[in-house]
Structures are given as C-alpha cells and as structure tokens.
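Below are structures written as structure tokens.
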Structure I
Amino acid sequence: MYKSLRPLIFMNDPEQAHHATINLLALGGSLALGRGVIRAMFPIPHNGPEVRAFGLTFPNPLGMAAGYDKEGTAWRGLACLGFGHIEVGTVTPRPQPGNPKPRVFRLIEDEAVINRMGFPGRGAEVMLRHLNHPKPKGLVLGVNIGKNKSTPLEIAAGDYVNLVRAFAAKADYLAVNISSPNTPGLRTLQKRAALEALLNPIAAERSAQAKALDKPVPVLVKLAPDLSDEELDAALEAIQSAGMDGVIIGNTTIRRVGLASPKSFEEGGLSGKPLNDLNTAMIKKVYARTCGALPIIASGGVMCAADAQCKLDEGAVLVQLYTGLIYEGPGLVCKILNTGLNHTK
C-alpha cells in the first residue's frame with residue numbers, strides 16, 4: 001500500500017511530509033486506541049532476538065535512528081511499529097532554528113536523502129516534557145545530544161555535560177553527536193585531542209549521574225563515515241580511553257560517488273542506499289580495531305533485511321533505520337523483524 005501512496009507523498013516538500021508523518025505518529029502514540037491500531041497494522045509475530053549491550057536489554061536488534069523524531073514527540077507511536085529501541089534528537093541545550101530552508105532533498109533515483117538541517121529544535125526543556133510519559137514495556141529509549149551552533153568549539157563540552165545532566169534520568173542511553181556535517185566545525189571534535197577534552201568531562205558527569213540515580217548511564221559516541229583510517233584509529237583510542245560504552249557507526253556522508261540524481265550537488269549529509277556499503281565497511285574496521293570490545297550500533301543505508309543482517313555479520317550488535325522508511329514505508333520494520341535477524345559474532 002505504501003508503494004502506491006509514495007508518489008503522492010513525494011509530491012510534497014520532504015520536510016513538510018516528514019512533519020505530517022511525525023504529527024500522525026505523535027497523535028496515534030498518545031492514544032491507547034491509536035497505539036493498538038498501529039500494532040495491528042504492523043504485526044511482529046517473530047520479535048527478537050533479544051540483545052544485551054552496554055548493560056541494557058533490547059527486545060530485538062532493530063532501532064529508529066536519531067534525526068527522525070528530533071523533538072521526542074512521536075516515539076510512542078514509533079514504538080508500535082516494532083522497534084526495539086528509539087533514539088530521539090539530536091537535542092541541543094537551547095532552542096535554535098537550524099539552517100535555512102530548503103534543507104532536505106530526496107534523491108529518488110538513488111534511494112537517498114541529502115539534509116542540512118543543522119539541529120533545529122526547541123531545546124532540552126521541551127524535549128524533557130515530551131519524554132515525560134511511561135515507556136512501552138521493553139523499549140529502550142536513547143537521546144542523541146549535540147551542541148548549539150552558537151557555542152564555540154572550545155567550550156562545547158559544557159553543552160554536552162549539561163545535556164548528560166538533563167537527560168540521564170529519562171534516557172536509557174545517551175549518544176554524543178560530534179559527526180553531523182551540518183553544524184560548522186562540529187566534526188573537528190572527532191580529532192583525538194579535541195575528543196579527549198570533550199569526553200573526559202562527559203565521563204565524569206556520567207559517573208556522577210549514575211551514582212545519584214543509582215543506575216547505569218551508558219554514553220555512546222556517533223562517528224562520521226568519512227574518517228580516514230588514521231582518524232578512525234585516533235577517535236577509537238580516545239573513546240576507549242575515556243571509558244565510553246559504545247559507538248554509533250555512523251552519521252551521514254559528505255561523499256558523492258556514483259549518484260544519478262540531479263540533486264546530488266546539494267550540500268549536506270547523504271543518507272540512504274548509497275551509504276550502505278561505506279557504513280558496513282566502517283563497522284568491519286571498528287570491530288577489527290577494537291577486537292569486538294566496543295559495542296557498535298550500525299546506522300547507515302539499511303533498506304532491507306539483508307542490509308541489516310550484513311551489518312550484524314560484520315560485528316554490529318544493533319542496527320538502526322531512517323531513510324529506508326522514506327522509501328520502503330513503515331512496514332519495513334516488521335518485514336525485517338519477521339524475516340529474522342541473528343548475531344553471528
């Protein structure tokens with residue numbers, strides 16, 4: 001049914017279509033009847049397998065990537081599609097408008113999207129209100145955190161530390177976003193010295209919050225797929241040295257290789273099918289370099305069950321979707337889970 005509706009959906013501006021979808025999921029997720037209808041439309045008779053990672057138990061390996069539910073309004077509706085975990089955000093401490101519109105572009109010929117959103121949102125205070133609802137049983141909720149555009153890089157740690165403090169009680173895990181290409185200079189925080197200066201105070205705040213809340217507060221780091229091998233090695237050393245709990249591989253790419261769409265010239269981060277192989281190769285590198293000791297969430301280019309399984313085969317413990325939903329529809333979640341995923345490493 002989605003494939004027949006997709007041409008109509010694609011007649012609308014991508015960002016407007018996204019907001020309409022988010023509003024529908026928010027409405028459906030806020031009502032018991034709505035949640036029941038969504039579950040009935042997308043049944044998951046073969047949920048699983050259960051995954052244990054960074055001290056948490058996930059009902060299945062499939063999750064919703066950050067960037068879809070930026071302000072945490074639709075996560076209860078998304079949970080009804082069958083996701084084992086949902087990562088909301090990226091949230092910044094203070095409200096900000098993001099980059100000028102238009103800032104989202106469909107590359108239909110490539111089954112891809114380019115975005116240059118720039119972390120738009122109403123800030124941490126509003127996000128906290130949106131998360132103030134009971135979680136569905138078993139669901140793992142992550143919060144992706146980022147600095148405000150106006151915050152100088154040399155004091156960026158303050159933004160991240162404040163967000164750890166704000167969301168430690170609400171989130172099951174936190175994801176440090178230093179890899180978006182759409183906030184000026186943000187990716188320089190992936191360099192070893194800058195990353196150590198950022199992660200050490202985050203680690204200290206994590207420990208303080210874990211003690212105060214009497215619960216673990218896992219913190220993961222989201223890396224860009226465009227790092228060289230040397231840059232990746234340095235980043236992983238800093239992440240492990242700071243005692244972070246895992247990595248998300250990865251964010252969108254600034255590469256433009258082999259694209260057919262006339263919109264491929266647009267600036268921003270590329271996601272979707274063209275990112276899949278690059279993402280899988282990076283997962284393989286990270287697993288090999290860390291000897292499997294650093295849990296990996298795979299996020300990039302999953303368009304079908306085979307894509308998701310391939311990432312698990314290369315060492316990921318969890319897999320996330322985003323752009324695949326735009327092209328395949330919400331039924332992609334139950335299709336992947338009902339195919340059956342398994343861990344081979």
Structure II
Amino acid sequence: MPVVEAGLSSAYGAAAAWRRAWYARDPSRRRRLTRPVISIGNLRIGGTGKTPIVDYIARLLLKRGERPAVLTRGYGRRVVRDGVMVVSDGTAVLADLDLAGDEPLMLARALSGVPILVGADRYLSGCLAERRFGATVHLLDDGFQHLELARDVDLLLVSEDDLQDRPLPAGRLREGLAAAAAADAALITAGYDTAAERLGRAFGVAPVFRVTRSIGAPRRIVGARDTVVVPTASRVFVVTGIARPDRFVADVSSAGWDISGIMEFRDHHRFGARDVKRIAAASRAAGSAIVLTTEKDAVRLAVCELGDLPIAAVPLVVGVEPPDVFGDWLLERLRTNPQSPRSSAEAPLKRRPAEAIRNPQSAIR
C-alpha cells in the first residue's frame with residue numbers, strides 16, 4: 001500500500017472518530033424526533049444489504065402493530081429538491097426514479113403501509129412522517145454515520161470482510177473498526193450462529209443476530225412483475241450495477257443456474273438504450289435463455305425500452321435469526337430506552353415551517 005494512501009486512510013479514520021466523539025460528548029447536539037428511531041447502517045461503503053434489512057424490519061414492525069416510516073437520503077437521485085420528497089405515502093408510489101432514487105423506489109414498491117420519505121434532513125422527514133402519516137417509529141436507512149439525528153436503536157450490519165478492511169481511501173470503510181462499539185447490536189451475515197458470535201466479539205458488539213440470505217423466484221421487471229419459471233441448469237446471463245456483484249453471482253450460481261456470461265456496471269448505474277443493446281447482444285452470443293438481474297438494478301432497467309429482451313429480477317430474501325428473539329429484543333429496546341421522550345402519545349412535535357417541507361404530490365396543510 002502506498003505510504004501517501006495509508007496516511008490519508010489514517011487521517012480519514014481519525015477525523016471520523018473525532019466527529020463521532022464530538023456528538024457523543026454532548027447529546028444535545030443531536031436533534032430528536034418525538035417517536036423512536038431505529039438506525040440501520042454499516043461501516044463499509046455499499047454492498048452490505050441494508051435495503052433488504054430495512055424491508056425486513058419494516059414488515060416486522062407492521063406485524064407488531066407499529067406504523068413505521070422509512071427516512072432515507074435517496075443517494076443517486078437525478079433531481080434533488082429542497083425539503084422532503086414523499087416517495088410513498090404507504091398506499092401509493094408518488095415519485096419516479098429521478099426524484100426518488102433506486103433504493104427508495106424499490107422499498108416503496110415492496111412495502112405496503114409504510115411511508116418512504118427522501119431528504120438530506122432526516123429530522124425534517126421524520127417530523128413530516130409523524131405529523132402527516134402518524135408514524136410511531138422511524139427506520140433511518142443507512143444511518144450509522146448520520147449522527148445529527150438521535151436514535152434509540154443503532155443496528156450495524158457487518159461481515160468478516162470488514163475486519164480486513166481499512167478506512168477510505170485505502171479501503172472501503174467509512175470509519176475505523178473501533179466505531180462498531182457504538183452499535184446496540186450487530187447484524188452479521190454468517191453461515192451459523194457460532195461464527196456470528198465470534199465476529200461479534202471481534203467487533204466488540206453485543207448482542208449479535210445472524211442475517212440469513214436466500215433468493216426468491218425471478219420476476220419480470222415491467223408490467224405486473226409476475227414470476228418467471230427458470231428451470232435448474234438453464235443458461236442465464238447476469239447483469240449487475242451494484243457495489244458487490246460477487247454476492248449476487250454466487251446466489252445465482254447456488255440456485256443451480258448455468259451462468260453463461262456476466263456484465264457488470266458501477267453501483268447505481270443509470271441504464272440507457274445503448275446498455276440494453278449491449279446486454280441483449282451479449283446474452284444472445286452467450287446462448288442464454290434469460291437475463292437475470294437484481295431488484296435494485298431492475299428499478300433502473302425498467303425505465304428503458306427493453307423490447308423483446310427476456311429479463312427478470314431475482315429478489316434477495318433476508319432474515320434475522322432467531323426471529324422471535326430479535327423482534328422481542330427490538331421492541332423491548334424501544335420501550336425501555338431512557339433517552340426517548342415518547343412516554344405520551346400526545347408529545348408535541350418540534351416543527352419546522354410547513355413551507356420548508358416540499359412535496360409536489362402532497363404538500364402539508
């Protein structure tokens with residue numbers, strides 16, 4: 001590793017540690033919403049499966065009688081407006097890809113009954129979620145480094161790969177490994193419980209819950225998005241535009257499909273007509289029966305003219321083990337956190353002027 005890059009990495013890690021310590025020294029530096037906040041985040045840039053975990057926890061909270069709202073920045077949006085963009089009000093999708101970003105739009109299509117709000121100011125988004133949608137709990141997507149907003153539960157997604165990584169620019173970590181100790185629990189992708197517990201000790205985080213991964217039946221990416229039968233051993237062509245395509249490729253291979261070719265694009269890549277032509281030509285040349293891609297990529301591919309290209313998205317299905325223990329722990333943590341001012345359902349909100357919250361589909365009145 002070059003000396004200059006190593007020095008920059010050390011400086012970056014030190015700056016991130018100073019910033020975290022600055023907020024920790026004085027809790028009043030963070031703004032607090034009336035309703036509790038669950039942060040789902042990671043140490044690494046991209047590729048840890050935060051969005052499927054947000055989906056999983058939102059469904060868990062719905063089943064437990066809560067009204068969750070997702071607060072996200074909406075990275076990769078083409079059109080960024082001041083205030084808050086309501087991507088979904090829980091009943092309908094109100095924003096397109098340019099206004100929402102791929103991951104918020106994916107969540108909006110998947111989650112019924114959960115408002116999805118995009119904005120750089122997550123406190124402002126939370127105020128709107130409480131006032132307009134009656135949110136009882138917030139899910140702060142990609143929130144581990146968003147220290148400006150107080151949270152009641154900090155969930156950190158980590159993997160064994162993180163232990164060998166370094167802060168930017170030498171590595172892909174946003175903070176040094178010591179920052180993991182600030183989490184309330186670790187969500188670790190591992191094949192068995194003892195491996196997850198071992199990694200939890202290495203990161204200095206407890207309790208530890210194990211994340212499981214599987215894939216569902218492929219679905220068409222346009223129209224009714226109905227399922228597609230792709231028999232085992234079928235020749236498939238894989239297209240990705242995500243941070244860690246190796247995981248998706250491994251999932252497709254483990255399902256028994258014969259991967260005849262792979263085409264990789266950068267994370268959040270905006271597909272165009274030229275890309276579709278390249279994909280179609282490469283798929284035909286490889287003798288593939290169908291093109292398989294991720295759900296996140298499908299959101300961006302669906303806005304293209306696909307013609308007769310046979311293409312489907314393979315959904316990633318995640319779980320948290322043991323599920324009942326995790327659900328009980330999470331709800332108990334929300335009830336007993338002494339920092340959360342939610343003892344009264346009628347607690348007043350800290351409001352900003354209504355004109356500061358802009359949404360072309362649904363303005364505050």
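Read-outs throughout are calculated quantities, based only on the coordinates presented, and are distinct from any laboratory measurement. Keep in mind it's a predicted model, so treat the numbers as computed, not measured. Cβ atoms are built from the backbone, for glycine too; each structure is taken alone.
One of I, II was used to compute distance in nm of label points 7 Å out along Cα→Cβ at positions 186 and 306, and the answer was 3.9. Which one was it? Numbers along the way, then the final one.
Details: I: 3.3; II: 3.9.
Label of the originating structure: II.
Given a value of 0.35 for FRET efficiency 1/(1 + (r/R0)^6) of positions 82 and 194 (r between Cβ atoms, R0 = 35 Å, to 0.05), calculated from one of I, II, which structure does it belong to? Could you put the intermediate results ahead of the total?
Details: I: 0.35; II: 0.10.
Derived from I, not from the others.
Assuming -0.18, -0.80 is log10 I(q)/I(0) by the Debye sum over Cα atoms at q = 0.06, 0.12 Å⁻¹ as calculated from a single structure, say which of I, II it is.
Values: I: -0.18, -0.80; II: -0.23, -0.96.
Computed on structure I.
By the measure distance in nm of label points 7 Å out along Cα→Cβ at positions 122 and 138, tell me the structure among I, II with the highest figure.
Values: I: 3.2; II: 0.8.
When distance in nm of label points 7 Å out along Cα→Cβ at positions 122 and 138 is calculated for I, II, structure I comes out on top.
Given a computed value of 39, 24, 19 for Cα extents along the principal axes in Å, for residues 170-249 alone, which structure among I, II does it belong to? Walk me through the numbers before you get to the answer.
Details: I: 39, 24, 19; II: 45, 31, 25.
The read-out was computed on structure I.
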